[in-house]
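Bear in mind these aren't lab numbers, they're just calculated from the coordinates by the rules spelled out. Please read these numbers as outputs of a predicted model, since none were measured by experiment. Cβ atoms are built from the backbone, for glycine too; each structure is taken alone.
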Structure I
Amino acid sequence: MKLDGIHHITAITQDARENLDFYAGVLGLRLSGKGVNQDDPKHYHLYYSDDVGSPGSGLTFFEYRDALPSIAGPGMAHRIVWRVASDEALDFWAERLTDAYVSFARGDSNLLFVDPEGLQHQLSVYVGPDAPLVPYHPDIPTQLALQGFDGVRTYSRNPEQSRRMIERLMGAEQVADRTWEIRGANRGGTIEIDPAPDHPGRQGAGSIHHVAWATTAEAHPSWDKSLTAAGIRTSGVIDRHWFHSIYFREPGGVLFEIADDEPGIAFEQELGALGTKLLLPPWLEPRRSEIEGKLAPLPDPRDAWQPSEGSGASIRAIAARPA
């Protein structure tokens, strides 16, 4: 069995509205799903992606309004690596982030920055076989937009045990000193295991909660059997309505998920209406009024789109919006 790289990455935010402004407004991702944490439905679960909600592009956030700032430490994924097409795209993002008052560091074919809550992002020029997964935004030319995930960087409590698992069970192949690629028939993605800091980590606003790897609906149940046979405790298969999930911790402590590809976040939604209505699975639908009453309304980012002469003015307006 082969995994098709990353399916989605889930992180934590303290403020859904500010999160929406940054990820849909500044980074230009599409708000493709506005749901709730199915295990704690008084909190938002926001889905950002390319224009059609493709696996490999999905960055999601649990909103916990009382979350403390995070501290990245052992047993945590700490950086998201995105693909862009060229050095020209990095130039564009350097200018766009500057316009949004976001500090960054430019490296060799990459660019590093953090979101307003401290979550680390890396843009890297990608040359490879995978199709780009691009969101549309009126201020971001398609050829310069983010193109989906390339990988994640983690701090393992036990790098050797992490290596053994991702190679032997998840089919990863080492491609650099501390980097492995997990590639299936459709896509690939990387995991880099960095030397862990000495201090303990803390999940909170600006941290990655888990990393989900992609498989097909047909193969998904076999992954639970394979992991269990290897002595790894899993959650079992959980029906999330838009896909199915299996959760487990790799030996270094990072929470992984294996998610399938059916029916997808666009299931039961018109493509043009993605992200405009609160998504609830059937078992929570009878509680819609109660749940909506506990959530602060969020705007549709696309309602505010207007033609502009450039990105600078609109991005500055987002960054300077009063709290």
Structure II
Amino acid sequence: MSPFREPGVEGKGPFLPPGVALFGAVTAISFAGPLVRFSDAAALAISAWRLIFSVAFILCILLLRRSFLAGARIGGKDWALGVLAGILLAGHFWAWVASVQFTSIANSAVLVSTQPLFVAGLSVAFLGEHPARRQWLGIVVAILGAGVIGLGTFRLGGRALVGDGLALAAAVMSAGYFSIGRSLRPKLDLWAYTAIVYGVSAAVLLIAVLVSPGVPLTGYGNQDWLVFLALAAGPMMLGHTGINYALRYLPAYVANLASLGEPVGANFIAWLLPAIAETPPPQTLVGGMLILIGIALGTLGFTAQTKGLSR
């Protein structure tokens, strides 16, 4: 069998345990923040090229497979949902980037970290998947940890309100993206799904760059292009794609809760990298520990299931 096939689509067990894939994915996504520190490009351009290069990688995989919709069972409504997921992913990137232009990074990080609450709500309302009491506790503890990290720099009122609204919008759009992924992944092969979602997201972000006069699409130095490629290969192809792999077997609220480990991993990497060497303050360490405890409460011991196939 080709390494680019997904055995689970054909009714067999997962090729890789979803918990392992999720851990690797969160580790890969944690490199996004530190990598961005090595580029002087505008955040919107970085996001666009990150998706554009990811789509190029996926198209190469699809060409090697010689089958775009392998294992797919998807109709017109599901195609529309896939396109919507791509728009939501692009909107999430844009809203988060825009939020830090109006409010503090702490405000943005804390409010974006509320997304597990929205994911859990959407899972109950639209997917019929109800978090257990321990998973609700894990969500609350992890969000509390994010709040501890932002403690002392959280601002209220004035211009910050615009950024706070954008950060919440980013959380809601991320929740929609995760929920749609949970709905479609049992029907659509991983690479076909990511080709649709990343392709739409790349197109939306490309248009956003083209209509933004202060954001050039080209003209960057070699180091910037290496950062773009690294973001596509690591945080996107291993990170987001790993989470999308896990969404076939795990509820959206479990996968999304695990993704809150990103800021913890990013701080740890920035601490260890000599080129950055940022020592996190004590409140970041305390908040990070709470986030990890929340993730452990909500994810460890959860039995993976393939929605619509194993039930």
Name the one structure among I, II that helix-only ellipticity at 222 nm (-39500 (n - 2.57) for each DSSP H run of 4 or more, over all residues; to 500) of -4500 was derived from.
I
When you work out mean count of other Cβ atoms within 10 Å over residues 52-59 for each of the structures I, II, which one comes out largest?
I
Using relative contact order in percent (Cα under 8 Å, 6 or more apart) as the calculated read-out, with 37 as its value, let me know the right label among I, II.
II
Cα Rg over 2.2 N^0.38 Å, for residues 116-243 alone, calculated, reads 1.31; among I, II the input was structure II
Per distance in nm of label points 7 Å out along Cα→Cβ at positions 20 and 252, the highest-valued of structures I, II:
I
